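These are the structures, in structure tokens.
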Structure 1
């Protein structure tokens, strides 16, 4: 099977390396950055191609010779890229965090006989799969809550943060209005709003804020209260709010000494070098997913916990592992015929199929990404065990 990975960056690279371990898969990485592609010179079973993935005709021609596509482009390119892949008639797994509604491409995907799974990372991604699974087990879902964050293991002043995925997508988390469900209705709040402090074993105190990660769940799950919150080290929220409210994240260009420049472009040039994960920088990914609802005459609660660390043996960052391996297992799931639904699927739709959920969790576990499950009736004791 011939597979092309679109984007060879922090997450795209590890995805390609993981897929290349399968003897039946021929993997190619496409990127316009030669420095990125040079990382694969010594990688066994991986070919590279330099290409401008933002060009429609180039992309269409490039992917025409492949069996499946794995898209790891930045969010601002995501929707257009996914549309082109679908138009070309290729099954696709997509992790791009784009702002557009993924379901607007559903009819096109069905028309072209394409299986397209979007938002298939860690969150959105496995968080949705687990919520979809629990929702399918319950008679009625009351709440679904996601806390998730990717953080550097070592805290360094002033930001105590490193960009474990596209820095442009990180800033989106601070600027894109956060949508969540309260009393069964959509509520829109500014990003970084409604902060709360939470304590995590082995990590300590983190702060959580509203972010726009609920996405498709707001349409596909009928919960009374559903929300996603992003986790950072304490103090980060206030720093980002100051930058945002001062205008450093604005996209409208301003004139300085006769030159037009957007504050966001200026800020990016200053921030991104400070946020860049260097080789050997260790990171962690932490996530807690809580689903609660009615089952029969009682109330049942599902809790899922993930704490993942940088892999010192492979040098692969935790966010790349937790995001990328979810996508590569989803690709294998489609390739092996376990998931055959034509059209655009959100990850929670996969959660309705026990075989698919088990396939994903087992594959992740084999790669050291372990979710722990805690299911209880509200009046019963916890039953904590690793998912297998």
Structure 2
């Protein structure tokens, strides 16, 4: 009788539902990449409009010392700074202090008389007046005619005062007729940051902190790392010799030490942050400009940011997405449509990524520090986002 009862219990146990400890983890999808030395480590986060659903880690913040990745590790988020800068400028648009279609020179007189290159070779440069001057909107959607950066921003992007960096753009000839091409440009976003300073009467750094980071609770989002934050900075990796394995490296576009107080904020790509901080920004966008009881932006401004504005330039009118204002986008905005036009977000130079999906009602944050990947490491982000959608999308 006892053996019969024991057999029944074994059978019931075999078919019992899994315990909470067996719940699927999005980070599990990344473990194979770590084991194959294609990914050093990652912090991944999934959030709904109102709550963080999961924050998970995999692999190492420092492979050499076998220091495990932790949820509060910091990362250089690079160009993920761009949508935050654009959001800050749109606050001034909402307040009626800036108009997107005003010429840049209205706010920054140093741009008056800026010329455009017609011909160029090693012996000469021929210039002419552009058909129209670049607008504030052009700065935010990379159609201003400006190059990626000026000659004065070598070897790093963080040593010039913002006003001086922007003056260097004003004396640099435009590369093409404004509004006729898309050319990804730190210079344009940095110029938008300078407009924030001139219009608000605050430094760009202070405006970002007081109007965006502090109210959102983004306490670890910074331009210069403290001694304590340096201890939490994930190490950066690149593919090893012959594309095999991983080699450690410094954050190349920035001056070192990263705590140096003379380093300057770069609106186009200077921030460090954590997964939770980035998620707070993403949730505000997903919520149509609000978080908690605070409204940061109007729904009209969210549509401007997240709706494709480069469709004719990138996709010949096919509506396949491109760039909005500081955001990579997938759909054009509709005046009577939802605040968030469609899935949107932004990546960073070292493979970090924020993605906001209003269809799935999810924010995903992918925090890694990689200047390229060996093998299939570059596929890890897509694998994570699919796992996040499979587990959490409703």
task: Could you figure out which one of 1, 2 the value -0.22, -1.11 for log10 I(q)/I(0) by the Debye sum over Cα atoms at q = 0.06, 0.13 Å⁻¹ was computed from?
output: 1
- request: Check the numbers for relative contact order in percent (Cα under 8 Å, 6 or more apart) across 1, 2 and tell me which is largest.
  value: 2
query: Taking FRET efficiency 1/(1 + (r/R0)^6) of positions 124 and 332 (r between Cβ atoms, R0 = 35 Å, to 0.05) for each of 1, 2, which is largest?
result: 1
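Quick note: the coordinates plus some simple rules give every number you see, no bench work behind them. In this text the structure is predicted, and so the values were computed from the model without any measurement. Cβ atoms are built from the backbone, for glycine too; each structure is taken alone.
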